[in-house]
Structure I
Amino acid sequence: MKNIAVIGAGTMGNGIAHVFAQNGYQVNIIDISQNALERALATIDKNLERLLSKERISSEDKSNTINNLKTFTSISEGVKNADLVIEAATENVDLKLKIFKQIDEEAPKNAILASNTSSISITKIAAATSRPEKVIGMHFMNPVPIMKLVEIIRGYSTSDEVTDTIMELSKKLKKVPVEVNDYPGFIANRILMPMLNEAIYSLYEGVAGVYEIDTVMKLGMAHPMGPLQLADFIGLDVCLSILNVLYEGFGNSKYAPCPLLVNMVAAGKLGAKSGEGFYDYSGSRKAENIAKQFV
């Protein structure tokens, strides 16, 4: 594999493009927004400059990485020579199905099609294409250039050959791939999201405050980040979306999103990206004060 196409120039898309380009692959970043593409290149340049300042890469490494990147606003142009297409668009099933139908038509017939989805069924995505055996999940963790894990998700029809190829490719990116089967939430979010949801319930029910909940998990359980801070970092809307996938997929009440989470998302308090969540990122005010408005 030499030519990689990444669809989506957001946080995950630009991180995935960065990692492939830094490891010598030719990468096309595709997004309908030219502004998003420009922001993606600026972010990659900034992250490379940080690595350069820490002497983790050389000036030549940075230059080569930038030269390995091209941008496109057209899917058909961006994927026409791809060996692997990775979709990293918004976590919306209808949008993903639409994208996969198009890339199935436009990408070379031997190309592998992957999704960076954190929870949506790979089997369902694959069924929208004429090559379900070549569709697989590559769930990178954020921030992609730093986090080592990649969840490799096999759909019902994903072939052994494609799975082995993507496992080996992930290792070439200096990542640690873990193969999982296609069930709601896969492994990472099936375990993580109920924990975050329980932390939110604990706040909602007045068991403890934000600082106390996060401190217990950081100092008592050696987590690098408390669950409420992590939820803010992921995005409360993303957490809610994944919990809904788990709840609908298993029909088990233990996955039901906390009403506080539902109300905060409805109010636009999405975490770090919106400036407010369980913490107020415009100041020092904690979310136990903000949250009272939405209980």
Structure II
Amino acid sequence: MIHVQQLSKRFGRHQAVDGISFDVSEGEIVGFLGPNGAGKTTTLRMLTGYLPPTSGNASINGFDVFKQSVKARRSIGYMPEDVPLYREMTVKEYLTFRAKLKGVKGRAVRSQVNQTISECGLSDRRRKPIATLSKGYRQRVGLADALVHRPELLILDEPTNGLDPNQIIAIRKLIQELAKKHTILLSTHILSEVEMICSKVVIIDQGKIKACDTPSNLVQGMRHAGRIQFEVKADPIQVRKKLSALTEIKKVLHGGKQAGWEQFEIIVDSGTETRERLSNLAAQERWPVKTLYRHEGRLEDVFVELTRRD
């Protein structure tokens, strides 16, 4: 559905996007992640035809975004981070106006507007002026705008931006329903959201792609995929020596002493289970154990590891 090859964008001396390449297959929900200023929004604006690239190419649904711009844009429903709405219009008036602008004609206008209003949970707000709607419902109108011409691809830039937790859950459920019929490229800062709904993740930082894989593969492959918290009462030098001798243990970090308990963080190989061996070792050495807990890797850990500046 999306093919990006060596895409770059420069603003004067600033290289906003630097030769990125990635693909999004039909039917996927792909999370597009990065810290502020990483190049996310610039990339989305190039894909949707709002910005020309400095170099490289991209295609949407087989159409070159820059040479076949009109055909490519017919396949895209784009929801920008700050949704521009005509607030004096009612929901139905606005979506009817937008459908016609996007080339929907004749009887299809009414049927597609009604279908979109229903899909986006706006049926009881259809005759209300947009200015009277809450932030959550305005986001739904923006999503309906992206959807009204029935595009194959939805590109959503921070669709839950500024919403409260209940509104975020509602929009997330809506996106999951839309994913049954559409390919979705989703830019967001909420990493737990990406873990729940995305089949693939693209991480960009300083204009370059840092990772492109499934969330589970990224977590399994991260440097600190396995971290075990271990608290015992014993000589810390002896504990560290014994622990370091075990296979599959990559590093033993002593975190100091608290209330008589020596605290350790043990880094182990990803995909391994070491807690039983640690328990057996503690019993053999007669170390009293307070804590033996494994922290499972999360997408947040991957994101921090790939984008931190230290």
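Quick notes
- Structure (I, II) behind the derived value -10000 of helix-only ellipticity at 222 nm (-39500 (n - 2.57) for each DSSP H run of 4 or more, over all residues; to 500): II
- Label whose coordinates, when mean count of other Cβ atoms within 10 Å over residues 133-140 is calculated, return 24.2 (choices I, II): I
- If semi-axes √(5λ) of the Cα gyration tensor in Å is computed and equals 48, 23, 15, the structure in I, II: II
- Identity of the structure behind 19 (criterion: relative contact order in percent (Cα under 8 Å, 6 or more apart), calculated), options I, II: II
- Computing Cα extents along the principal axes in Å, for residues 181-244 alone across structures I, II gives 59, 26, 18 for structure II.
- Structure with the greatest value (metric mean count of other Cβ atoms within 10 Å over residues 101-108, set I, II): I
- Across the set I, II, distance in nm of label points 7 Å out along Cα→Cβ at positions 21 and 93 reaches its highest value in structure II.
Any read-out appearing in this document is the output of simple, stated calculations on the displayed coordinates, not a laboratory observation. On a predicted model such as this, the values are computed, not experimentally measured, just so you know. Cβ atoms are built from the backbone, for glycine too; each structure is taken alone.
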